[in-house]
Structure 1
Amino acid sequence: MQRIGVIGAGQMGSGIAQICSAAGLDVRLLDVSPEALSRSRELIEANFARQVARGKLADGDMRASLARISTGTALADLGDCDLVIEAATENEEVKRDIFKQLVPHLNADALIATNTSSISITRLAAATDRPGRFVGMHFMNPVPVMQLVELIRGIQTEQATFEAVRALAQRLGKTVSVAEDFPAFIVNRILLPMINEAVYTLYEGVGSVESIDTAMKLGANHPMGPLELADFIGLDTCLAVMHVLYDGLADSKYRPCPLLVKYVEAGWLGRKTNRGFYDYGGPVPVPTR
């Protein structure tokens, strides 16, 4: 496996492209937006430059890694890839549409992975012509820093596909955790209900944004409070995962908090919009509640 396609030049796709190129793989990074591709390139360059400044990466290695990344907007550019990793928005219809458009361009042996954080691998695989060569490969955010990759088989995923993608994850320096194809898998099955409960705690007036985050950082030794973490993840992504859990498991404990819904409806999505549970417009984040 030498040539990797990445669909989606957001935070996750950029991180995946970065670590693949750093591992010596050729990367084709695609997005429908040329502006997103430009921002992604700048982000990857800045991340590599930071590693060089810290003495963790040689300047020559940085230039070689950047040279291995090419960008584009056409799915046809992925025709010679050994593996394509989809890292588009956490929306099932968007992902299924991407896969339907992608498969006519791929060679017969190419594998497909999705970076979905919650959606059924089996259902997504059914939108392709190769469910046996389809697997879930859920990276954590930020990709270059976080060590874990969740690997999830769909019901038709072949063992050879699973082993090939596991080997790739290990080549990228990641630790693999194998999850079954249930809504939200392992990490988000546990993490997102905690965040949702923190939003309920705010909604019901038990504590303020600051007091909730302080309590969990100092009382549970979490490096980041749950509301701060929600802003980092993106409140729209948090809500999408809660909907997957609620719809998929039909348990009222997964009902999204109405306050979370209201923030998303207002367009307050966290850091990426400069406003969520905190306002990021100034030098220091300020709680919005």
Structure 2
Amino acid sequence: MSALLLSGREAAAAILADLKPKIAHLDPKLVVVQVGDDPGSSSYILQKMKSCAEVGMRSEHRHLPKAVTLEELLAEIDRLNADADVTGFIIQLPLPAHLQSHVPSIIRAIDPKKDVDGFGAYNLGKMFLSTEFEHLPPATPAGIVMLLEHFEIPVAGKHAVIVGRSNIVGKPLSMMLLNRDATVSVCHSKTKQLASITKQGDILIAAVGKPGMITADMVKRGAVVIDVGTNRVGGKLVGDVDFDGVQDVASAITPVPGGVGPMTVCSLIKNCVQAKQRQLAKI
């Protein structure tokens, strides 16, 4: 079997092309706040800035020193909340060690109307209600849903198995798929006989951060496999899925890089447009 390659670059390009007229009309602005010099974050932010430029959306990278205090970061968030010219902003994770335990309070400080990463409790809570309330959904789960939609992969009635239960991907993605009438199983580090569950998945999503964890013997023949992992191994970026082995079993599979990553950036830009529309409508 030759698996269909689910190119996030192709899907994102099509979605962003549709967004360009709205961006030109609404003129939204995205701000990305980086604390310190994490190499992965720097690379990811560069891609965000590049994607914004390609669709004509204003963006700004605010780079704060690694030693910034919690009080200083919260003051920066307050300034961004109050700046009417800033449509949406994100605090790039991970943060330096001295701020890690404060991430919940940092996210809570972001105005929900400008929370374009969709990490805050308000936007997460709305997303749990139904698709109609997914106004600013978490960027990566929303990107995965858009990827499935672009390639016309049906979700309703399918068994989706998610490996990983993070607040950023696993948990919100499970709700978004439930909203679309999938039957969802969420696996994690305490799950017993993992392979017996993953082999039931019509759609299998790996989001654990362990390179090559999902092997061909764990995948149902004909399954759609979405690899969220981004792991550096020997200077090369690889996913959580053993791509070479699994592509012979799956009907469709995302590459790493070039799969979910571009969709996350695309989703962030789409959320910024959505945020501007709602701000202008005062809803």
Identify which of structures 1, 2 gives the largest calculated value of mean count of other Cβ atoms within 10 Å over residues 31-38.
2
Calculated from one of 1, 2, Cα Rg over 2.2 N^0.38 Å, for residues 103-158 alone reads 1.18, and the structure in question is 1
Quick check: 23 is what I get for relative contact order in percent (Cα under 8 Å, 6 or more apart), calculated from one of 1, 2. Which structure matches?
2
Of structures 1, 2, which gives 1.9 when distance in nm of label points 7 Å out along Cα→Cβ at positions 95 and 127 is computed from the coordinates?
2
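Values quoted throughout were computed directly from the atomic coordinates according to the rules given, and no laboratory measurement underlies them. In this text, all values refer to a predicted model and were calculated from it rather than measured experimentally. Cβ atoms are built from the backbone, for glycine too; each structure is taken alone.
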